[in-house]
1. Suppose you compute relative contact order in percent (Cα under 8 Å, 6 or more apart) for every structure in 1, 2: which one lands on 21?
2. Tell me which structure, out of 1, 2, gives -10000 once helix-only ellipticity at 222 nm (-39500 (n - 2.57) for each DSSP H run of 4 or more, over all residues; to 500) is calculated.
3. Mean count of other Cβ atoms within 10 Å over residues 5-12 computed as 23.8: which structure among 1, 2?
4. In terms of distance in nm of label points 7 Å out along Cα→Cβ at positions 13 and 189, which of structures 1, 2 is highest?
5. If P(r) over Cα pairs in 10 Å bins from 0, in percent is calculated from each of 1, 2, which structure is the one that comes out at 8, 36, 41, 14, 1?
Structure 1
Amino acid sequence: MITVAGVGPGGKEYLTEKVAFIVQKADIVAGWNHALKVIEGVIQGEKIQFTSHEKEEETIAYLAQEARKGKKCIICTVGDPNFSDYQLLEKTRKYDEIEIVPGISSVQVAASLAQVSLEHTYFITFHKSGSIEGEKEELLEGIQKGKNLILLPRPYDFMPQDIANFLIEHGVDASLKVTIFENLTFKDERKIKTTIGELGGKFSDLSIIVIKASK
């Protein structure tokens, strides 16, 4: 069995004790750089960094092989695996059974800072490989229905500026207010309140967009 665990949004104080414990006890720990940096002082076993989706797939196959030998293998993800790692979970299930250990998601942090309830919010992630046309349709539908929206952009081809341009091109009023949270829980965390018509500049790949429901 392979464990997939969320290490939180980035700030080390958001790493749960349970995840820290299983990482410390693991024989092999794998993940993308952002996730591994959060737990760099906790890892005691072998560490493998994903550098591409091909490397990710190769590593998952290796972890499954080692897990069958009795080794404790864990894949760490930023935030919580259930929020934006469906493709990784499905990929891992092809090779072995999985255990999911939740973490704190930056989506939860953004919702708290923006004071929007997740039960009354459309959460749409573009943070995936492949087509995002269905997600774009969901976004337009959410705007038309006047819903709260929390959006995870896709590095680097559907970032906040791209999303703003997409909405304007599809007839959304340029005065629509948005809040962008960047690098949540890190020292360089920032919050930008603007409109889609005025939104500009570059953002890190750790960005979240919140659009509050129209009243």
Structure 2
Amino acid sequence: MDIVKQIEDLKERLQLPLPGLSAQNKMASRVREMPATIPGDAKESAVMALLFPKLGELNMLLIKRVEDGKAHGGQISFPGGRKDMTDADLQVTALRETFEEVGIQDDKIQVLGKLTPLYIPVSYNRVQPFVGFAKEHPSYSLSLSEVQYVLEVPLKDFFAPERKIRTMITPSAFPHITIDAPAYKWEDEHIVWGATAMIIAELEELITI
């Protein structure tokens, strides 16, 4: 399918009722299926699921976080972080964090819409995912204190059935815990699980490949 058509269709789908928990929980571990309600005092955060063309296909940007001992250290995730007091709204947060972490200017990103927010108990964050589109392949300037490297994944390959697995995860910040979790497996060594996988699962239901 033509990329322009894919993006137009996705933007329209994002304005309709979203799959929400029914999609997210497909990639939730048994110990952290999403609660029906998010605590009202949870800390507000936002992430950017950025799509872009590469070699004639729609790709998605993921980052490998540094091993810093924090709750999400070493994980594959989207660019994003907590809302600052100076951020007008969570869309500003997502765009600002994307620039700070990987160097993509906000004027290069067309925000298509929002996915369903989710709650991450381990960091007490309410995360609002946004979906963005860059018309051209991004240029990166990584914040090396936060990001080890970027991954550019073609959605057609990433959403293939064989990419979905169950695996035992030992979070780097909690080495005494092992979690049986669904995940996306990319290029053997990259396991995408947890909140990021749950966000991707909802996106997968909305986008036509």
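1. Answer for the origin of the read-out: 1.
2. On the way: 1: -10000; 2: -6500.
Structure of origin is 1.
3. Details: 1: 23.8; 2: 15.1.
Attributed to the structure labelled 1.
4. On the way: 1: 0.8; 2: 3.2.
Ranking 1, 2 on distance in nm of label points 7 Å out along Cα→Cβ at positions 13 and 189, first place is 2.
5. Working: 1: 8, 33, 32, 19, 7, 1; 2: 8, 36, 41, 14, 1.
The read-out comes from structure 2.
None of the figures in this text is laboratory data; all of them are computed from the coordinates on show. Quantities reported herein were computed from a predicted structural model and do not represent experimental measurements. Cβ atoms are built from the backbone, for glycine too; each structure is taken alone.
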